[in-house]
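S.K.: Take a look at the structures listed below.
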Structure 1
Amino acid sequence: MDRQPEVAQPRPAPSLRAEGVTAGYGGVPVIRDVSIAVGPAEIVAVIGPNGAGKSTLLKSLVGILRVTSGRVVLGDGDDVTNRPPEELARRGVGYVPQVNDIFEPLTVLENLEMGGYLLPAARIKERVDEVGKVFPALPPMLKRRADKLSGGERKMLAIARVLMLDPKVLILDEPTANLSPKLADSLLHEHVKRLAGVGKAVLLVEQRARAALEIAAWTSVLVSGTTRLEGRPQDLLRRPDFEELFLGAGPARTAREESDEKENEKS
């Protein structure tokens with residue numbers, strides 16, 4: 001009996017989307033005309049070589065860097081382009097930077113309490129308990145100082161601290177940076193996948209491309225500040241030129257050029 005080909009599930013309606021975003025430093029664009037979207041219970045990974053503009057993209061989405069053209073939209077059309085990070089947090093967008101993501105002199109509990117700074121005091125304990133259910137390893141270490149945690153524990157705390165405000169969208173910049181391969185795999189496969197499992201829209205920049213592809217539902221390849229390729233990870237991995245495109249070594253076409261070609265093939 002012939003096996004039926006797998007039918008790809010449609011992507012969810014976006015919780016956050018960027019449309020043709022251009023941004024950079026001092027008026028010099030680092031990313032140009034980049035579009036990306038992420039929906040509930042979905043992990044979208046942004047991969048690419050060093051210097052591709054991956055972190056710049058995330059900073060532009062959360063208001064740290066100014067968007068010079070294009071827009072950033074939440075949900076059904078709430079335009080939050082260039083709104084400050086605090087306002088994005090109030091509107092349900094959590095951002096975990098690559099560095100300076102926890103308060104080292106404070107305990108785990110105090111870090112979580114700091115993460116809930118926008119909440120009424122009466123809700124803090126409730127949220128600590130709820131975040132502890134997402135990350136069961138955290139409750140036993142609430143009294144430990146953050147600077148005594150391992151690399152994997154620190155990153156888990158950084159994500160948990162942002163979870164205190166119960167965001168709809170979580171934006172993670174290089175969560176496995178400086179972790180061993182074993183800890184990196186654990187963080188991605190256990191903790192990041194768990195976030196999608198509880199309904200969060202997760203947008204992830206990750207240098208460990210293969211590991212990111214294993215957990216993502218959708219992947220965007222950024223090279224030299226533009227989207228060179230995007231699609232479902234299994235489809236990207238089937239491409240014989242994927243490694244060349246990822247490394248930015250070849251005359252790769254942009255995602256828009258590929259889309260235009262497909263349209264031409266249909267006509």
Structure 2
Amino acid sequence: MDTENPILTFLNGHASARQFTDQTINEDDERTIVTTAQRSPTSSNVQAYSIISVRDRLKKARLAELCGNQAHVASCPLFLVFCADLYRLSRLNETRGYDFYGEYTEPFIIATVDCALAAGRALQAAQALGMGGVMVGGIRNNPQEIADLLELPDLVYAVMGMSLGYPGRQPAIKPRLPRAALHFHETYDVSSIDTAVAEYDETIDEVGYLRGREVEPERYPDFNGLYSWSEHTARRMASTRKGTLRPHLLSFLQKRGLLKK
């Protein structure tokens with residue numbers, strides 16, 4: 001990595017912040033964050049997403065409950081909800097008397113990807129302004145309640161939330177997988193994965209990031225190996241908990257006119 005490039009240094013310094021000071025985020029900075037998010041890539045320039053800002057204390061408290069009782073959602077000065085949005089596009093077709101096929105999988109993917117790209121850019125903008133934040137996937141725990149609270153129309157769903165504020169302490173940067181685990185040349189290379197994951201397990205163990213954070217230890221009473229990233233992640237992918245699999249999402253999305261075909 002080019003350590004002399006300030007942009008690369010900034011991008012590689014990402015760390016999630018969950019503790020915030022009492023300092024507010026002014027409306028000018030909020031506009032800057034959203035405007036910068038709008039410059040993110042978007043499929044065919046359809047811009048199939050919307051962003052909802054939430055500052056109201058009671059609404060943030062309710063969102064915190066619906067997101068799995070995450071305290072930072074209630075305490076952050078600004079909570080953003082990033083929504084995949086095909087409703088706005090459907091209105092364009094309706095006013096012109098055109099058919100609209102938002103129930104297909106491809107428009108759903110387009111809207112979800114557009115939304116995720118905008119969210120990533122928004123977080124980078126906030127960090128560039130001296131703030132910190134964290135993505136909140138728990139927004140999908142109770143999607144209907146979220147939709148009701150935010151008055152989302154059909155063809156719109158909340159993909160993720162984001163708690164933003166000025167960090168109360170400097171968050172630690174987590175190590176990532178070795179590049180060999182996920183970056184291949186010309187074809188997918190399965191031969192490099194196991195070695196790279198084993199290396200990453202040792203790194204995560206050394207920094208102690210997962211100590212005391214075992215997933216469902218009651219299901220694995222005989223486990224006596226190294227509890228690191230691969231064990232932690234494998235247990236998460238094997239979990240049948242509602243908050244992990246969110247089995248309600250498909251029917252919720254289909255009721256909203258999405259993912260039917």
Structure 3
Amino acid sequence: MPGTRLVTDSAADLEEAELAGRSIEIVHLDVRLGDIGPATTRSWSPRQFWEECAKTDQLPETSAPSPGAFREAFTRAGEAGADEVVCVTLSSKLSATYQAAQAAAESLAGELRIRVIDSLSVTVGEGFAVLDGLAVAEGGGTADEVERTVTATLAKIRMFATFDTLENLRKGGRIGGAQAFVGSLLSIKPVIEFRDGAVEPESRQRTRTRSLSYLAEKARSLGPLARLAVMHAAAPDLEVMLDLLGEFYDRQAIETNYIGPVIGTHAGPGTVGICCQLA
């Protein structure tokens with residue numbers, strides 16, 4: 001039966017095992033850690049990725065998928081019965097992934113209807129939008145309905161994070177407005193907002209404890225939330241963050257998620273972030 005299928009990228013940090021057999025294809029960005037190439041890193045779970053990062057002083061590196069990788073995913077979607085494909089990518093301000101997907105879609109013009117959405121988001125924020133769109137597609141929704149759902153979810157996403165280091169962001173060139181923090185990192189724990197698809201400075205806190213408290217207060221200040229998630233890069237104080245959020249939000253309803261290798265490459269170990277979806 002014809003229908004709409006989704007394609008996204010691995011920056012959305014979705015569990016592929018949980019999506020097996022569903023109407024979605026995931027295109028991987030390449031991640032390297034020293035001499036360890038994408039064929040190996042792709043087989044790691046997020047937990048394994050952070051364990052391996054802890055064993056070396058080398059910083060990981062990423063590269064966007066090729067248009068060919070997206071073309072293959074789009075073709076598989078068509079072969080699976082899709083008459084339309086909706087592709088959601090991570091922010092075009094952080095990666096050439098969106099451009100690669102667009103090029104692949106254009107190469108299939110006349111063969112398969114494909115629309116590509118720049119999420120201007122990453123990790124759980126991107127993932128929430130993809131999952132909402134997938135639910136609509138699997139319920140028989142049209143590509144227009146899927147796109148509206150994805151766009152509506154993205155409009156309600158607010159994301160903040162605190163880093164232990166800005167070295168990964170600085171080296172990867174994804175630091176955006178947070179460049180203002182460089183040079184004062186020894187005396188602060190920076191808090192950033194992921195805003196309009198880029199990393200922007202939000203606050204300077206003097207201790208890690210204060211930075212986590214600041215994140216919790218940001219979530220509280222946003223009012224009623226439809227969803228609340230904590231994403232982390234093997235952070236040892238994850239439970240502290242959950243306890244702070246649990247003071248005003250059902251702790252059992254808070255989703256927790258590792259920041260995967262793609263975004264983790266730039267965020268660095270110890271990062272803690274929150275993803276708030278407004279009600």
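All of the numbers you see were taken from the coordinates with simple rules; none came from a lab. From a predicted model like this one, the values you see are computed outputs, not experimental measurements. Cβ atoms are built from the backbone, for glycine too; each structure is taken alone.
S.K.: Using distance in nm of label points 7 Å out along Cα→Cβ at positions 40 and 144 for the comparison, can you identify which of 1, 2, 3 gives the largest number?
M.R.: Biggest value here belongs to 3.
S.K.: Suppose mean count of other Cβ atoms within 10 Å over residues 96-103 works out to 12.0; of 1, 2, 3, which structure was it derived from?
M.R.: Answer by label: 2.
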